[in-house]
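So, here come the structures, one by one.
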Structure I
Amino acid sequence: MPERLDVMLLDDEPIVGKRLKPALAKIGCEVEVFQDPKEALDRINEKEFDIVVTDIRMDEIDGIQILEEVVKKSKRTKVIMITGYAMMAVAREAMEKGAFDFIAKPFKPDDLRKVIAKAAKALGSSIDFESSTTDNS
């Protein structure tokens, strides 16, 4: 069994965490879900995550600020940005600031699992994505 990846999932829409946590747990990720970016930032300062998945558009603190904080704290953490607005300029800015990848809403859990698997590979870990692709939950 490959090692578990610590993943933070931050999105101010509760349904996103609800849908994605089980999908990521299925491929061996240890997932912590946050809706409040302030709480997520506090947690980032306590723990180093392997992968942080964050929405770009949130009130008060946006995904770019989360990205900057993660990059400052840990060079090895892979940050995947979620954008609900196909805003290529923001996605480009995120990539320039060190984001690993981005994914546009709406997306299926499998789309995120593929990006997580790619990030895991970049971290030198292999998560078993293939065995979970048979069902589309």
Structure II
Amino acid sequence: MSGFPDDVHPAYARTHFEVEGAPERWPERFAIITAYATTGQTWTPEENEEADCRLEAELRTRGLRPFRVTGYDPDTGHAEPGWGVALDHDAACELGRGFRQDAIYYVEGDRLLVSRCGQGTKRYALGSFRERVCARTAG
């Protein structure tokens, strides 16, 4: 793993996460995958929601138990819903690529990583995942 590269959008390094319906125990390793418009593209809200529903359905079809994770930029307020799912890194990158994503996040223990979907197993460390998490409570 190396330092954060120039070819990865800097927004990935600023992202924090709001988690809804997180498991009682975090999986030791899990991916955070979205299906919304890729960085630099603009889709209608309906297109984003339809892609998100297809991603959730795909995860459930695979027998996985996704939980809602919304990535957001604390500086700009931009937010993008995604899914946390216990899935190995390579499968998560492949799934992200299938949903036209530039990158996925991956969590190992408390270590937050980002991987470009088209670059195989290359991972870039972003620090502590839990330091970037805000858990949503019911109410």
Structure III
Amino acid sequence: MTVKQISVFLENRPGMLAEFTKVLEKANIDLRALSLAENEDFGIVRVIVDDAYATIQTLKENGYICSMTPVLAVEIPDKPGALVKMLTILGDGGVNLEYTYAFLAKKPGSAFMILRVADAKAAADILLQAGIRPICQDEMEELFK
């Protein structure tokens, strides 16, 4: 129960993120979620897209260094305390988050998170036992129709 995330290395200088998104636009690739982490010299853009394989091919053809990583996508109630509950469940289950970010979808009453953990299956099992269901790649696409 994972989705495909693409990580891309970008130089940390003005216009690089715009250039990256223009490449995606030109290839008609639709972004579903985006996160940017940076340091002084470079940034790592993490994206969820409508077609991960076409995106990897497009990025490599345009000289980008990129990789595909499985991550968990989860739906939680869009209400105060829902994130705390999920994070507590993972922490109590011994799951360490490497990083996380949120994304929007057309489903009122729901919030969505991307979670990167060392063992996605173990984290998914812990969440399922607590009634929090990870979203698979096909379900992710349904959120945007």
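Quick notes
- Of the structures I, II, III, the one that -9500 was derived from, the read-out being helix-only ellipticity at 222 nm (-39500 (n - 2.57) for each DSSP H run of 4 or more, over all residues; to 500): III
- Value 28, calculated as relative contact order in percent (Cα under 8 Å, 6 or more apart), assigned to which of I, II, III: III
- Origin of the derived value 19, 18, 17 (semi-axes √(5λ) of the Cα gyration tensor in Å; candidates I, II, III): II
Each reported figure results from applying straightforward, stated rules to the coordinates on display, with no laboratory input. These numbers were taken from a predicted model, which means no experiment stands behind them.
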